[in-house]
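Asker: Next up, some structures in structure tokens.
None of the figures in this text is laboratory data; all of them are computed from the coordinates on show. Predicted, not measured: the structure shown is a model, and the values here were computed from it. Cβ atoms are built from the backbone, for glycine too; each structure is taken alone.
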Structure P
């Protein structure tokens with residue numbers, strides 16, 4: 001009956017490939033953070049052979065060529081997909097503010113953990129969530145000002161160029177901290193984790209432009225794939241912010257408890 005009066009009852013499929021890429025990258029982030037916890041924070045606190053072996057493995061991984069070669073690619077893909085995902089959001093302002101609130105929770109938790117002596121050197125004043133929230137707010141401002149996509153693309157390339165340039169000259173002046181370029185003062189300000197706005201803003205803006213090009217109709221480009229086979233990864237991708245917070249908080253807290261009890 002509904003078809004006869006022109007109402008389309010077909011449910012639009014979710015763009016699973018975006019969730020998959022985001023989820024896959026988030027699994028890497030969780031793994032990377034777990035290796036940091038084992039190999040950098042708790043390495044010398046382990047009292048059992050198993051804990052010490054895992055700690056040594058984690059530390060070797062942290063300084064390995066494998067991590068050095070893959071880390072920025074995974075993070076870059078996650079940032080690009082975060083920008084691309086703006087095309088699917090009903091309200092990017094709310095989305096950016098949610099990420100900002102989560103970032104503040106991370107900042108508060110790392111300060112408390114450091115002040116109480118639970119762990120040291122993990123204060124995060126401007127980590128990946130802070131960077132993503134800032135990128136989201138910048139993009140919202142650009143769209144509110146009706147900046148066309150071609151100009152957003154130019155701004156993205158400019159952000160990449162500035163970021164890579166100042167990183168290459170190993171900037172140490174205060175301007176690096178003020179404008180959040182990669183530099184020693186900013187690293188000291190946020191020792192636990194630091195993601196400079198430049199160049200990452202560039203990847204986010206390019207991702208947003210790419211999203212408007214590829215998914216203007218908000219439909220999957222890989223509808224022939226059976227989503228059941230990728231459901232675990234896409235689930236993580238759909239709830240990436242929650243998984244990030246839980247993996248960070250629960251991971252450190254659980255390791256602290258196990259070490260304190262002498263079980264690791």
Structure Q
């Protein structure tokens with residue numbers, strides 16, 4: 001059942017959000033994102049959709065039960081692959097937005113926190129292009145094995161998959177990407193404390209060259225609180241609230257801007 005908090009945020013978002021065509025947006029950069037990236041399709045969308053639909057369909061037919069022992073949380077459980085992809089994989093609308101954002105932003109490296117079965121990874125990797133490395137972290141070794149096999153099978157080879165907990169692996173990774181233009185997709189631990197910890201780590205090394213896409217920013221009160229605090233961070237120049245996702249951008253010389261946009 002949908003949580004009352006989420007329903008309330010949906011209604012608030014509908015009232016506050018600016019038009020999908022970009023009317024009333026004064027920032028040329030945010031207008032560009034809303035009109036040409038967030039609320040539209042691109043020529044490459046059709047091919048990416050075709051590949052990921054085939055990827056997703058194959059997982060949806062997989063009735064194997066796998067262990068979901070998460071190295072990050074220490075929780076032991078299991079699940080059926082077809083159920084996991086239906087429950088946890090990014091939906092097509094969100095996935096296509098990720099692919100367009102990464103294609104438009106043109107990062108030197110992409111980081112994904114929370115691989116699961118690799119559906120979101122596929123959108124990011126295909127949008128980024130074969131020459132851009134996507135580094136993705138997953139706490140479940142069994143999910144990682146399925147994701148790696150599927151990515152290889154579908155010809156997506158620009159992915160480096162790391163098995164481990166975010167708190168252990170993210171600091172190691174950040175040392176290697178300092179001063180690079182980076183896009184991060186944060187879709188793993190949806191707890192307030194963890195979200196703020198990872199955001200602080202990322203923004204500390206951002207150096208005015210980072211876009212962070214946060215998933216499920218209004219999933220519950222803790223995530224809404226995290227999103228509000230991120231919007232107020234001194235290091236953050238531009239935030240875009242799309243209800244399901246939040247986009248956080250560091251841009252050198254830009255004024256602080258906060259937008260709630262229709263998607």
Structure R
């Protein structure tokens with residue numbers, strides 16, 4: 001009789017366990033999407049949004065061209081941005097202009113500096129109060145580069161904003177500072193502003209106008225341009241951007257073609 005009750009008790013326990021497992025909802029991780037945070041390399045500002053926990057983006061701009069200015073020669077580069085969602089609101093990032101060729105007398109060629117970066121999504125947008133989504137981004141450009149491209153350790157800080165305007169126009173803008181080292185090895189800080197106005201004109205096809213201004217000690221670099229982005233499938237974005245400099249110290253033209261893939 002004792003073995004009979006043990007068998008019945010075991011069977012009843014197994015049924016209870018199976019019942020509660022069946023009733024427990026499963027929270028599946030959403031499939032990776034290039035739309036959930038959006039590609040940051042497509043236009044000048046970075047968004048306020050971060051990748052979901054455990055997801056990643058690889059953004060690559062194999063075609064970059066900057067025209068000459070009074071302060072620099074023209075150059076070609078192949079840049080990249082690697083992004084990983086450490087938590088839903090915190091993203092780790094690694095970026096670089098990649099292999100770079102400067103059109104100077106020496107045809108200087110090498111790997112540009114690596115920049116370590118994190119982005120923190122602070123608050124969502126409140127459309128009723130017309131308040132934007134806000135993110136905070138902190139980056140450090142390092143000396144991990146070819147000797148000709150080593151420019152010291154340079155921090156930067158940015159507040160990133162996103163909001164929806166009338167006529168379904170998305171307004172994205174960043175305000176902060178960037179730093180660089182002078183020829184004397186001293187740190188110079190520049191106020192940095194970048195912006196973009198974007199609107200979807202067809203399903204998964206958007207156009208944008210964008211620009212930036214960096215200024216310090218009476219020296220200003222500024223450009224205005226535009227581009228487009230196409231999302232042919234959920235995990236892939238293709239984009240292009242062309243702009244022109246509006247000051248003598250700004251590259252006369254800047255152009256890029258790239259793509260972003262979500263994992």
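Asker: Output the label of whichever structure in P, Q, R has the greatest value of Kirkwood radius over Cα pairs in Å.
Answerer: Looking at the calculated values, the largest one is R.
Asker: Here mean count of other Cβ atoms within 10 Å over residues 125-132 was calculated and came to 21.9; which of the structures P, Q, R was it taken from?
Answerer: P
Asker: Any idea which of P, Q, R comes out highest on Cα Rg over 2.2 N^0.38 Å, for residues 85-196 alone?
Answerer: R
Asker: Identify the structure, out of P, Q, R, from whose coordinates helix-only ellipticity at 222 nm (-39500 (n - 2.57) for each DSSP H run of 4 or more, over all residues; to 500) was calculated to give -22000.
Answerer: Traced to structure P.
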